[in-house]
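Following are the structures in question.
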Structure P
Amino acid sequence: EVKNKRVLTRRSLDGRAYTLPYDHLIAGLGSVEDLSRYAGIAEHTFPLKTFANCYRLRNHLLSALEMAAIETHPEERRRLLTFVVAGGNYAGVEVACELVDYFRLLTRTKYPELKFDEFRIALLEIGPRILPELGTRHPHLVSYAERQVTRLGIEVHLNAGLSAATTDEAVLNAGQPIPTRTIITCTGMKPSPLLEQFPYARDKRGRLETDPFCRVPGAENIWAGGDCAAVPHPDGGACPPLAHYAQKAGSNIGVNILRTLEAKPLQRYSFNGLGEACTLGHGRAISHLKGIPAYGRFAWIGWRFIVLTMFVPSWTRRVRLMFDWLLTMLLGRDVVNPKIDEHAAISHALYEPGQIIVPAGEVRRYHYLVEIGEVEVVSGAGNNGAILTTLKPGDYFGHMTRPSPDCCLRARTRVRLLAIDRSAADALSEVRPDLAMLLKQGAHSGSPGNTREKHY
């Protein structure tokens, strides 16, 4: 609420809302995965946007190797050992090259049942050459990268993008299927949908426009930087959505907020880029530093040094990262595969008598179905309000179905609830309006059902 200078947030634990006032607001919302590029991208691909995404992919890769090691069906074994990388940009090329080194090492040291020749790594690029970011400015670096990718045995599909991703194959835009259990997407991002709530100008990519001081025009106390902002580049145009530009924008915003408080002139954003690099497996890379090209081992060492010294935010992290690199060289890769449960769309919750399930005025991220026990709908926020009604096994309540937002829901007895994530419940309700009854029947499969359905 820019007019009232407030931000509404919800904690991930249970969706409880908080309203935070602000004097200055910095929009650093980054970007989100673009799930509209092809069918199945959300359901059957592995993005690399966050650390959690990367960790999930790492565990999946190990699971694929473990399953392939005991798979006796030749077709399924080939499917498990085929890995498709969608996007021939920096990220896609780096991932494909890293997979080659990763699998070559693991088949030699950890998985003797697998032969490296069995692996198939396919890189898909919608354009005529990989690394379109460098194509017109440094074509000789692209040529070096193409030779290195070929040397590693990566199967490159040019002028080919994904049309659909399914559970057992990647379908190219020409209709050609590639049987696989692993599709890694590096096909691009889009601005956060939260930007649509700002009543300010945005560029053609949907990013908030700023002035040369990283301030949003028309708002004296709102600033923006990073992927969500179109910060004017000192050499013309807007800054690209890259980490080092975002880092410099954040520093510039901090300086200018202090200058605003001190009534001093603002500092213009002046960072015009350091360079770019793309690693091509262990010990090889291409890069340019202020337009000066480099390739091979020198580029690989130089870029690692720059990343370590300029982009890792603290000495603690730098030391940890250096020791991690060293331990990997000495001890090899860690292949422990912890099975970490992801957020489930449907889970169970238990409440003791008298506990408040949903306080008055709050909105939770779940819909609830009563499995065992009774729930009271109470007027007001405390325990002294009038009991409006009682919900029993089979009854369903959600964030939009309370008689009034001022009433709370309280456990009358020990209560076991089926908690359904709101997005999942809403999606199912669109398909089947009798969602609550279906969920109740699934929860009490084989037991006598209470066929009445009440919504609160």
Structure Q
Amino acid sequence: MLYGIGMVSFLNTITMKQISLVWLRRDLRLDDQAALYHALKNETNVLPLFIFDTTILNLLPNKFDRRVDFIHQVLSDMKKELDAINSSLLVEYGDPIDVFSELIDRFTIKAIYTNRDYEPTAIARDESVKKLVESKGIAFKTFKDQCIFEQSEIVKDDGSPYSIFTPYSRKWKSKLNDFYLKSYPCKKYYHHFYQGDDFKFPDLESLGFSKTDIVYNKFVLSREIVRHYDKTRDFPALKGTSRASMHLRFGTISIRKLARYALDYNETYLNELIWRDFYMMILYHYPKIVRHSFKADYDKIPWLNNEKDFKAWCEGKTGYPIVDAGMRELNTTGFMHNRVRMIVASFLTKHLLIDWRWGEAYFAEKLDDYDLSANNGGWQWAASSGCDAVPYFRIFNPEEQTKKFDPNRAYIRKWIPELDSLDYPKPIVEHKFARERALNVYKKALAG
């Protein structure tokens, strides 16, 4: 009897339809997606897979997390699209190594296709998964998708990576051609999707998270916003930015599509996309920056790290309206305007002399569009510790920034209704004093 059960299990395994998996991560779309395209073109019975990775989820301090809810909504929408063509989406929960170990026993898998990720922990994860599946005779194939140029595609003439943006961007633009911008026509091969079982789709609560106020809608890029981007991007009270950052973070829009728009309508917008590639390249070549300053001497700075001041900054109660408005926008919505991000980061690191890593970690927790390479790059730029960063003696004056970019205080008043009342706090530090203190601390640390 036991022999019979074993034979049935064995026969089910060898007669099971062979599949190829497309492991979705930062590429949550079914069109113009590199790994999906190559899988559909070269394989049959292609099954998309998403893993709610517990090695990431377990580190999130708040179970009311818009990012997890956003991903869940995107996947739900994707599943409906696949259901409409009699295919399905496989959604799993757990450590990727454990998930793939189980899937290898559950399915007959020919190959796994996925797009490359450049964060140190992601690279280590992918190496572990690759080692596991290849030991079972399963191919593990990776592709470039989330940037135009990756890794060492744009380097100096001697083959070393750039650390200054301007020459990097020049070479980036000189190398760009239609090949790097063309879309991957996935729909052409939709008939190669897996046809069969409809896999169970988990609800958000079963993943340990609660519903939030975020609503996913397919991203629509405004040509008018892109066309006027160079004139409107620095004014937080205006709708002058594309708000593409979260969609780029999770891959609900193709970077190639955005780059084509930028080339047609606005070079300043294109430059912002190049900065994104630049910071990904920096993180790939210099993974130490996750914990350390790009410029090693800046780790000598004796940060004050006053917890009371940090709390005031986090809560938007510093007494500096433009800083406080930004922090309140972040805490309320999960978003902060990019100009204001620079102002609040400069204030934390220069006015309060608090370690940029504290601010970077707070943004990592709060930003819906959090991206390690861009966030780290932005914080190290503001702290002057990063590659091609602002010089340490450039310290933003919050009042002057307000005069330039929120002259009518429309943005400030939106987030600080008590601005003109006695309820609004006095500045926690005086600007002139803070500026001189920062200059002295930085100068002394870098001289020694």
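Read-outs throughout are calculated quantities, based only on the coordinates presented, and are distinct from any laboratory measurement. As the structure is a computational prediction, the values presented were derived from the model and not from experiment. Cβ atoms are built from the backbone, for glycine too; each structure is taken alone.
Matching task: 3.7 is the computed value of distance in nm of label points 7 Å out along Cα→Cβ at positions 324 and 348. Pick the structure from P, Q. Value 3.7 for distance in nm of label points 7 Å out along Cα→Cβ at positions 324 and 348 corresponds to P out of P, Q. In this comparison of P, Q, the computed figure 78 for volume of the Cα convex hull per residue in Å³, for residues 212-275 alone is attributed to P.
A value of 16.2 for mean count of other Cβ atoms within 10 Å over residues 92-99, calculated from one of P, Q, originates in structure Q.
Match the computed value 24.0 of Kirkwood radius over Cα pairs in Å to one of the structures P, Q, and report its label.
Numbers: P: 26.1; Q: 24.0.
Label of the source structure: Q.
On mean projected area of the Cα convex hull in nm², for residues 188-403 alone, which of the structures labelled P, Q is highest? Walk me through the numbers on the way to the answer.
Working: P: 20.8; Q: 15.6.
Greatest value across P, Q: structure P.
Computing relative contact order in percent (Cα under 8 Å, 6 or more apart) across structures P, Q gives 17 for structure Q. Looking across P, Q, the calculation of mean count of other Cβ atoms within 10 Å over residues 68-75 that yields 20.9 traces back to Q. When helix-only ellipticity at 222 nm (-39500 (n - 2.57) for each DSSP H run of 4 or more, over all residues; to 500) is computed for each of P, Q, the one that comes out at -9000 is P. Looking at distance in nm of label points 7 Å out along Cα→Cβ at positions 76 and 108 for structures P, Q, the greatest value goes to Q.
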